[in-house]
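Peer 1: Below are structures written as structure tokens.
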Structure P
Amino acid sequence: GAYLHVLGDSIQSIGVMIGAAVIWYNPKLKVIDPICTLLFSVIVLYTTINMLRDILEVLMESTPREIDATSLERGLCEIDEVVAIHELHIWAITVGKVLLACHVRIRREADPDMV
């Protein structure tokens, strides 16, 4: 995380210095400045795209990709005392912290505290 960020900043600084030296040596090559900017922008986007995706999933309160809601609902329905599951909602409140809320219908004779 932090190491990668520092390494990226260092590489970008070196690239800017090389670009500045080339432009200083030959002012006609000013096109190097926007090329470096575009290149560094693509590198930053590539290295942060997964983090951006995770953050957007949290903000949108979507079900995390690694959770199969259908299998989870099926597994809950396999519990002996459970009759039905509905209104199943799964969302992440932060990256790595997932919440689940659902309505569980159980058999009349079942103890709700034990289910």
Structure Q
Amino acid sequence: MCNIFAGEAKVSVGSKMAEVEETLKRLQSQKGVQGIIVVNTEGIPVKSTMDSPTTTQYASLMHSFILKARGTEREIDPQNDLIFLRIHSKKNEIMVTPDKDYFLIVIQNPTE
């Protein structure tokens, strides 16, 4: 009986991963998207469409930034939580969607 449930769990995880891959492909195909990074709660990149040094830099800096932004939001209103963050600069736009276990970073050129 445990094997049946373990098999179902593998299928569920496998289908979730396929869903994640499809979502990342869809995001990457959008006009102006330069890169996508998925980062775990420790700030370690687990998936990226960018080169390693760039991925590491964005993951580390945005992890710290999100923790600070989330903490600030909770200080303002303890019942609230950060669900989306957008940083718009001259060069690019960084959008971050934090979740319980991971956060998604999308870097895009807004002029494209």
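Every number in this text was worked out from the coordinates using simple rules, so none of it is lab data. Since the model is a prediction, treat every value here as computed from it, not as a measurement. Cβ atoms are built from the backbone, for glycine too; each structure is taken alone.
Peer 1: Given a value of 0.20 for FRET efficiency 1/(1 + (r/R0)^6) of positions 25 and 97 (r between Cβ atoms, R0 = 41 Å, to 0.05), calculated from one of P, Q, which structure does it belong to?
Peer 2: Answer for the origin of the read-out: P.
Peer 1: While we're here: Using the calculated result 10.9 for mean count of other Cβ atoms within 10 Å over residues 65-72, pick out the matching structure from P, Q.
Peer 2: Source structure for this number: P.
Peer 1: One of P, Q was used to calculate relative contact order in percent (Cα under 8 Å, 6 or more apart), giving 26; which?
Peer 2: So the calculation was done on Q.
Peer 1: With helix-only ellipticity at 222 nm (-39500 (n - 2.57) for each DSSP H run of 4 or more, over all residues; to 500) coming out at -18500, pick the structure among P, Q it was computed from. Intermediate results must be reported in sequence, preceding the final value.
Peer 2: Working: P: -18500; Q: -16500.
Going label by label, the one that fits is P.
Peer 1: Another question, if that's okay. Could you tell me which structure in P, Q was used to calculate P(r) over Cα pairs in 5 Å bins from 0, in percent as 2, 9, 13, 11, 10, 9, 8, 7, 6, 6, 6, 4, 4, 3, 2, 1, 0, 0? Display every interim value, and only then the final one.
Peer 2: Values: P: 2, 9, 13, 11, 10, 9, 8, 7, 6, 6, 6, 4, 4, 3, 2, 1, 0, 0; Q: 2, 11, 18, 20, 18, 12, 9, 6, 3, 1, 0, 0.
Only structure P yields this read-out.
Peer 1: Can you tell which of P, Q yields 37, 22, 14 when Cα extents along the principal axes in Å, for residues 33-80 alone is derived from it?
Peer 2: Numbers: P: 67, 16, 10; Q: 37, 22, 14.
Structure Q accounts for this read-out.
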